[in-house]
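These notes open a run of structures that come right after.
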Structure I
Amino acid sequence: MKTTIIGLDEQKTEKLTISLNGLLSNFQVYYQSLRGLHWNIKGKSFFELHVKFEEFYTDSQEKIDSIAERILTLGGKPLHTFADYSENAKVPVGKDITNDVEAVSLVVKSLSELLKIERTILDESDEANDEGTNSMMSDFIAEQEKTIWMLSSWLN
């Protein structure tokens, strides 16, 4: 078995970097949707949601950087063009959303899609004995599950 400089199976690591680039693409699209929600939200929930969406996009920006750095740590190359992101993303795109319920619903749908991807990566990183990626995905999943619960409570 050929290993990477950090001692992981090279083949399994290559598979992980592809999956992580998919997650990176989805987070970039999600991030941009959050910026749009932050800028365009209107109505009685404006003050509450304007701040919340900024919190979410700031957090996403940090996650984007962590994902890209993890790809580099594994010996891969992070995707970095909007064309790549659009081609690889599965999260819904939010465009011209001003309504609070529609905006929060978009975030819930996006986080649900991110969770699916992260759980797949969690399985792959476990199989590759990659504790670094495994830990990152576990942290992302726990945080996003809680956020979905809170936003779903807001919607109801």
Structure II
Amino acid sequence: MASVTVSTTLYRDHHASVGQLVDRIESQLAAPSVASDPASLIATVRELFGIFAVHLSLEDSALYPRLLAHRDTRLRSTAARFQAEMGDLRGRFDLYRTRWPGPVAVAKDPAAFVRETRDVVAALKHRIGREDRELYDLIDRAGLASVA
């Protein structure tokens, strides 16, 4: 197994950006304008998914391959578990985006949109929290970060 260097800084920064967007979405979900004018909320949700898509791409192409090739068994198994779990979350996001492509779809059932958006956002927050605490902290404790 190869020895690899991994810095969690970029990934944690992405998580912070996602967290800021999630906060904006949650505040917009509480506003009465969701039913009458969902365009702003839809734009924020699209921004969130754009950033998250980049984040997932970086994890899939750079982070997870390095972790799965690492000599530390615990790190490899934790990375494999997180990668497998992400497939389920990604499918859920894709289904959500298909169901709510824009303001017209939201206007047909704003209550369902709000409920499903809260569910998706909660799942994302849970995932990010776990990744920060379990995977990224494990990487940091293992001393895998290169000296910048």
Structure III
Amino acid sequence: MTNSVQSNSAVLVHFTLKLEDGSTAESTRNNGKPALFRLGDTSLSEGLEQQLLGLHAGDKKAFSLEPDAAYGVPSPDLIQYFSRRDFIDAGEPEIGAIMLFTAMDGSEMPGVIREVNGDSITVDFNHPLAGQTIHFDIEVLEVDPVLEEPDADPVG
């Protein structure tokens, strides 16, 4: 297929994300399972989508995104303080653990336990990679892949 990635394309990619120190933050190549993304659905940052536009299946691209174009800049508003009583059902929180919290609207948000101090527990809801420059290495496997085989029997 010769279609290039457009603003509403689905793309099947292998990617590696590296931090400034050269360490790998995430890689689909490690488990051999590529990732499927749909541009325009807000799952990817605008900066990342801009880098994917125009690429074709088989293309490889390496680039870096500053924090504001990648996972954002950490916001102090996303650091919340909880009472130890809030964790009675979940058990003793460990620093560095990622836990799911239910928001007022019923959605779930991951938060990282940053500090346990007496009765106070500090939880950071910023993305774990917020504030970091990310180095991307992306290989486009397919553009608008067929996700399901169409029915062989027409329904009539």
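Read the figures in this text as sums done on the coordinates, not as results from a lab. These figures come from a predicted structure and were not determined experimentally. Cβ atoms are built from the backbone, for glycine too; each structure is taken alone.
A few comments on the model shown:
- Relative contact order in percent (Cα under 8 Å, 6 or more apart) - structure with the largest value, from I, II, III: II
- Comparison of I, II, III - label where distance in nm of label points 7 Å out along Cα→Cβ at positions 9 and 41 is highest: I
- With mean count of other Cβ atoms within 10 Å over residues 17-24 computed over the structures I, II, III, the top value is the one for I, the highest of the group.
- Origin of the value -27000, where helix-only ellipticity at 222 nm (-39500 (n - 2.57) for each DSSP H run of 4 or more, over all residues; to 500) was derived from one of I, II, III: I
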